[in-house]
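No value in this document is a laboratory result; all are computed from the given coordinates. The structure presented is a predicted model; accordingly, all values stated were derived computationally and were not measured. Cβ atoms are built from the backbone, for glycine too; each structure is taken alone.
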Structure 1
Amino acid sequence: MKRRLLHVAAGMLAAAAFGMAPAVHAQSALPDYLSSLSGTTPPTAVDLATKNVLQLNVSMFGLYENAGMAFRKNIMAKHPIILALFSGAGGRMILYRPGQPPLEAPSVPRVYQVQKSLGHSTMAISEVVLPYINNAADKTWVAPMRAYLTEMKSALDGIGSADEPADWHANSRAILENNIAFMEDCLTKGVITMEATQAFANKQGPFLKLAINWAASTQVKHWMGVLDGWKKDLGADWDKTYAASNTIYVARQNNVLFSVLAQYFGPEAINDRLIMIETISFTTTPEDMLTSMVRIISDRAVGSLFFNSPRLMDYELMGGDGRKTIISEMKARGKDAFLPPAVPFGSKQWPTLISGGSGPASLDDLK
């Protein structure tokens, strides 16, 4: 066999020496079930080179995730972490201590949820009626309102036994009674008028304001009591503790959980060890919060390594050059750029609106 192969090889070399190419068999045709699927269009050199570069960014996220696991382990082995998460029950707070299991704080007293539910009951009615004001021809609102009216009456029947201080019952009862009177009036007349809706809103305002005040004070007092205990237990480790709260846009200003944490961490910790993480939903998981927080902390080392600034990565990295380009492009158009003042990296300003202005800033300021 070896000798035969040597003869074949020698023949091919001889053929090549005399300019003769060995015969090449034609490629067999693909079967029908593959012919419509097989084949590619080769990319241009530019497209292929660009794709190879862009793949580096795609692969970066996998590397980032792997490194994040190591960063997280190291950070949590040296620093306590507090997560303050929004919830419909007044929030959650979880304390992570090095070498110990997570400690979840007790929930806000249930009276908070009672007041919040009463306030939301009036809001829910407005959501039902607003699309149909002065629209007598459309009765789509009738069935949902009848169903909600039944639930409202059940709540009113037992409001005297609800979990709240006895001297709050009268206000809670008034909210429910006003809700029921408005709903019954709309159903009886078969139409929702602007006049009736505005009168209902005006009547409910003072009662809702009390419920909001009671809910907020209950929530704040509870969490301050929790943090009193945690700060005492952590002792000197408090000064190296990180904390974060989550928020969506509508809860960003005057965020209760972040504002309470700030009282214990102080001004110098804001945007340093105390972080507000913006999200796209009211609630998020502790796992997602920890992942985000670890990434923020670890990115600061990258800023220090490459640009000698530990807080550079807390900002949009291209923001400075983007700002310069906006200014020059607007100047080329004969206009001034509209931009806020440049803020130094590492600013300790609140991560919410802090500039002054005219107009009401609280419920107490409103008429």
Structure 2
Amino acid sequence: MNEYYVTAAPGTEEVLRDELCELGFKSVRLNRGGIPFFGTEIDGWRACLCTRIGQRVMQVVARLKVNSLAELYSSALDIDWTQVITPKQSFVVAAFVHESSGTTPDQAALKLKDAIVDAQRKVFGERSDIDKGNPDVRVFLYMTQGKATIYLDLSGEPLFKRGYRVTGGEAPLKETLAASILRLSGWDRETPLVDPMCGSGTIVIEAALWANNIAPGLKREMFGFQRWADFTPEKQDALNALKGELRRAGHGQPPRITGFDIDAAALQNAQENARSAGLRLSFKQMPLRELQTDNTRRIVVTNPPYGVRLDADNQIYQELRSAVMRLHGWRVCMLTGNPKLVHSIPKSPTFQYPLKNGSIDCRLVIYDC
């Protein structure tokens, strides 16, 4: 059994924990910054394929007691790196170092890199190349006073890169954040869902994938673990079998999920992205002010313009305020990076969740209208 750690964006840890529990992973527990679990090698692959919220899946290589860079070097030198990194594999080391450790991230990463290449020289007589852009193996070090944990990154490219996006809008929402918003919204995957400012369609597409139980990583061409030295043809066969099981688990009976926008070009992008994801979804050109209630209860989940993302004007906030006040019986969920929006609505949110969209501090506000 291996120890894994799935990294989470700030504010998404609880919903990531819930997701991993639902996926059947063992020893899942809440932790700041990410969620650990234990499992087999194939469980690590399955996490890469199935998590909608996690940013990366990391495998713990070693937990070390170290009080200096010299001790880090000597301890890392004793690790058997040959199963994953031979001189044929390029690699890179990244580090997070707590201020209590008395060193810098660059110094710690360099010392761990030195240990890996020196270990290679002992076994092979040569060493790997360092590739910061597209390495075969990504090694991560977390170091605090007296302790160091070394991880291997199974993901390679970050997991928000699903593989279905053909084109993005002016400021596309990351797929992992969209999936987190959908979880936090309380959506039951049966209530009809509307995104009236859908842009390139990320929220709508992620909602349909989740409702259809389609694993989000099935469109990915490559994960990091497929470039490790020990990834044999037999393991590729096992990965193909796992993907086949996940495809068969998907189904095609989603609730009604609709995306609206006033931008025809954005709707074209959304439709192309949905088709690339293997989905048939409804996208229509319509301004927010024309969204009206009918005899069906719906949930609105949207990411309106804000902050540096786009130059939002007052009209958008007036239309959002009006929507919250008129959509009686609906739930309205909005991710906003502008406090003006919340302050402009004369109604208290049912729930609020602090999140980050890239470097922007945001808040998911939920209104039961």
(request) Match the computed value 6.8 of distance in nm of label points 7 Å out along Cα→Cβ at positions 66 and 202 to one of the structures 1, 2, and report its label. (result) 1
(message) Comparing 1, 2, where is FRET efficiency 1/(1 + (r/R0)^6) of positions 42 and 162 (r between Cβ atoms, R0 = 35 Å, to 0.05) highest?
(response) 2
(message) I have 14.0 for mean count of other Cβ atoms within 10 Å over residues 194-201, calculated from one of the structures 1, 2. Which structure is it?
(response) 1
(message) Looking just at distance in nm of label points 7 Å out along Cα→Cβ at positions 130 and 186, which of the labels 1, 2 belongs to the structure with the highest value?
(response) 2
(message) Of the structures labelled 1, 2, one was used to calculate Rg/Rh (Cα atoms, Kirkwood Rh), for residues 82-273 alone, giving 1.08. Name it.
(response) 2
(request) Could you figure out which one of 1, 2 the value 3.5 for distance in nm of label points 7 Å out along Cα→Cβ at positions 242 and 330 was computed from? (result) 1
(message) With helix-only ellipticity at 222 nm (-39500 (n - 2.57) for each DSSP H run of 4 or more, over all residues; to 500) coming out at -10000, pick the structure among 1, 2 it was computed from.
(response) 2
(message) Out of 1, 2, which has the highest value for distance in nm of label points 7 Å out along Cα→Cβ at positions 58 and 226?
(response) 1
(message) Matching task: 111, 64, 61 is the computed value of Cα extents along the principal axes in Å. Pick the structure from 1, 2.
(response) 1
